[in-house]
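Just below sit the structures, each encoded as structure tokens.
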Structure P
């Protein structure tokens, strides 16, 4: 699998996703807030919507691969299986059950992968192994589910020909990074690539230095925007910039602060790129940005330094220079204030460009779709009644692996 992402809009050739599975069935009205949901989705319909989403990408000749398929491949290799399960159990603070989970006499490779997404309760563990760890609530999770895993944008992001393994802000999502990183580090499909940031050999890059892929927007082969948000720390942006500069992946990183609120959890909930020189923007947030910082190589120390300087240009001025052309701003819901607030909440701004001026959008965000079409953008609508309940849109559900080099 060749990795190459130099911007947000060239023709998409390959993308990684995760189909919602039994982890969604673990959600209840009692625990949904803990797992960062505000409603309980209907899994069968959700999976159907996701299948239709994938089908629309394949209709555009995009290669779609599934994280769970790659993980299943790894589960057939004893050493890798033991490593992944051990990391998951250590993260869940249940190291005593590693041996049983590793055993394929109890679970085959596919079942074990399903368990790593859906988790396991004390009763389920006892039923499968005959072992009861301790008295107590049999319905408690020994390993919790990860229902946000269908938002494959957040655990990792490709920058140029390398990948960044992200570090999740909320503990409930940490395993998503563990599983995606395992694939990037150990699967044969990625054997010719390196992690620019966040590999297992770099423990100093782990939490609390959090960063999530929804905050990373690639403007050009030389420049990246990273949102300083609820879930991505400024200190992490500096670390990433230094590593990427040293390895020659990019030359400039821009730190764009957005409100640290759940409604604007990532930069791509208020700002996405539709084409070179065309952006989709939720103006109440983006117009309120008063400063941007720029990181450039410092050349100090071990060569991994990044110098942070105030950016004199405003966001549009900086984008105009980076794109090398005038910038067209399309507003969420066409700038209609009440509808813009409504459609931002249902991920209207989170459009996913699969080619210049061609995007995947949720069909419910009708006024945003109309505004995009008025600017000549082809909108391929996706059914969303259940997918939207996790507060993520088409861009959130995808990890682009390769775009055509124009």
Structure Q
């Protein structure tokens, strides 16, 4: 779906959708708890559904309801399973170690850029601890064998998702194991979010395997700061009269809660921002910076292995909209030149598409977004909400 957006200021009230990051974690805990769990999560996304489908393949019964999910934990673990991760890196990296802990002969199906995204050093550590991993095809991974208890070691500089996956796996084991993380740990708030989810289900994340998962019965997924950041940015870029944004927890452990600090700061001054804990915010923060005083983003190397090479796609977005940005190996410099309008290829990256939509609110000319349907990955109703708040777009025919 290609669309043409006419510059408009967004106004009105918006309830932010549930956190995809927290929903993944709560679904996994609920799927292996002792009793059923009701998860309040009124909105879903392709990534959330990928995790739910994979957990069903591992034996859990998960029913989508009007208010969220009814999760009935797995009673019998299958000997073999096929898990379709779609394009969700979280689903793959969280559940690959889980399948290993359960001893399931599991084939993971991958789509989009997911086959190219790194799995080492998780792959190496799982093989060291009892599993055999292979690639039957370019778009699949097979995990055989069973992880054993013991001392696990993982380099934290590649992805916090590897640490999360191992914490889930070790929590399902019958005896205590130890997880040692080496190197510079990236995205530490997401590890804290994992530990919080495990603790909510009665596990001891500091000593995984010592306590079983116990259902809290009923739990609500909090609002998503990653997606809320787009509307927060639109609000600060156009305070006339602005948006009333509801449903964001000011004390959340989500790393992207940092948007509440950086967006207003960027509207006042040029900043240097360490992106190591907030890689998903860089595209939309770049839009805010370009429309104001500019910014320098450091520690951006991991952005190159997201749904797109998010450094290259962010630079291309800004330049195509009339701005100016340059990148080096580990930094991104955005000039505060303002934005005019133009054509942005979303390159199948939901955060690029939504950032371009936010940019349209401060552009003089129309913004064309190619492949705008990619928002389905995290925010299926984004365009519906964008329109309801005053955004004006129509189908664009190439």
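Brief remarks follow.
- Test item: Kirkwood radius over Cα pairs in Å, for residues 216-279 alone calculated as 12.3, pick one of P, Q: P
- A value of 60, 44, 40 for Cα extents along the principal axes in Å, calculated from one of P, Q, originates in structure Q.
- If semi-axes √(5λ) of the Cα gyration tensor in Å, for residues 128-247 alone is computed and equals 35, 20, 14, the structure in P, Q: Q
- For 25.1 (mean count of other Cβ atoms within 10 Å over residues 96-103, calculated) the corresponding structure among P, Q: Q
Read-outs: derived from the displayed coordinates by stated rules, not from any lab. Just so it is clear, the structure is predicted and the values come from calculations on it, not from any experiment. Cβ atoms are built from the backbone, for glycine too; each structure is taken alone.
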